[in-house]
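Visitor: Right after this note come the structures.
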Structure 1
C-alpha cells in the first residue's frame, strides 16, 4: 500500500534534460538516488517507476510529454490505492523568482500546461505541488522558448542552492510533514 507518490514533470528525450521545463523531472531523478538506484519502465503507466521506504513510496516520471502528463497520473490513480491528495507533483513555475521554492496542497494550474492536463484528466486539483521558480522571460510571447532553454552558469548556482534546500526537506516530505518542509523551503 502506497502512502505517497512523487512525480517529476518534464518532457522525454535527452534534448530536454537540463531545461527549465524539465527541472521537476531532473530533481526527482537526482533526489531519488538517495533511496533507490534505478527506475523501471512501466508501460501501463506510461512512466518510469521506482519504489522506496519499504515500498510505501512510489516515484514516477511520466514518459509522455509535459502537456500530456495527466494520462500517467490518471493511470497511477486508477491502478493503485493512491488518491489524488497522496500525490506530490514537482514542476517548474514561471511566476516564482529563479530558485524560489513553494510547496502547497491544492490550487489551480496557474497556466502550467502539465498541471492543467493533470487536473483535466483526473478531475482533481487537491494534489500537493512543489513549485520551483524558473522566473519569467518578461514577455508572454517568449515563454515557449524560455521554458525550453537551459540555465546559464550563474543561474545553475542559484538552482543548486535551491536544490540543497529541497534535499534538506525530502525526508520531511516523504513522511508527510509538509508544514515543517514549508518552514524550511519558504524561508529565504
Structure 2
C-alpha cells in the first residue's frame, strides 16, 4: 500500500527495544516537526484554501501526538531529551533541485511530506507487531493508522496541484531514491535512522 521500495530491516526493532527512551524522544520531535511542516505549508501557500484547512487540522493532530509521546516519556520517569538532526530527512530533501515555480515547490514539499509519513507508518507498523511491550505496541498501532492517512493526504494534494503524470513520475523517482538512502539506515536509535 505504501509503495516503499525497500522495507525496513526488521532488526531495527531490536535497536529500538534496547534504546526505547531515545526512540521516544526522537519520535516526539518527529511529531513536532510534522506540525511545523503543516504550519510552514500554511505560511508558504496561503492561497490554497483546501490545503490550509487540512494543514490546520494536521498541525493540531501532530501536536496532539507530540503530547501523547511526551506524556509517555514522563510516565516512564524520564524527561524529553534534546532534538537531534534527522539524517533521513536531510538526505531526502536533497533529491529535488531548489527553485522552480511556486507550484513545483509546493508539489515537491508535499511529496517529501508524504514519503516521510509513509516511512513513519511503515516503522510504526513494525513496532506495533514486534515490540515485546504490548502497551507500547498498541500505542504504535494507533499512530500507524493516523500516519497512513497523512501519507495519502499529502499525495492527494500533490496530484491535485501538479500535473498528474509528472507528479507520479516524480513520486516513483523519489521512492527509488529513498530506497537507496534506506540501505544505509535502520542502524540507529531513531524513528527514521
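The numbers here are math on the coordinates, done by the rules we state, and not lab data. Just so it is clear, the structure is predicted and the values come from calculations on it, not from any experiment. Cβ atoms are built from the backbone, for glycine too; each structure is taken alone.
Visitor: Out of 1, 2, which one gives -10500 for helix-only ellipticity at 222 nm (-39500 (n - 2.57) for each DSSP H run of 4 or more, over all residues; to 500) as computed from the coordinates?
Guide: Answer by label: 1.
Visitor: Given that distance in nm of label points 7 Å out along Cα→Cβ at positions 150 and 166, derived from a single structure, equals 1.8, which label among 1, 2 identifies that structure?
Guide: 1
Visitor: 1.4 is what came out when distance in nm of label points 7 Å out along Cα→Cβ at positions 134 and 158 was calculated for one structure; which of 1, 2 is it?
Guide: Working through the options, I get structure 1.
Visitor: Assuming 20.0 is mean count of other Cβ atoms within 10 Å over residues 30-37 as calculated from a single structure, say which of 1, 2 it is.
Guide: Going label by label, the one that fits is 2.
Visitor: Among the shown structures 1, 2, from which was the value 34 of relative contact order in percent (Cα under 8 Å, 6 or more apart) calculated?
Guide: Values: 1: 24; 2: 34.
Answer for the origin of the read-out: 2.
Visitor: Of the structures labelled 1, 2, one was used to calculate semi-axes √(5λ) of the Cα gyration tensor in Å, giving 23, 19, 16. Name it.
Guide: The read-out comes from structure 1.
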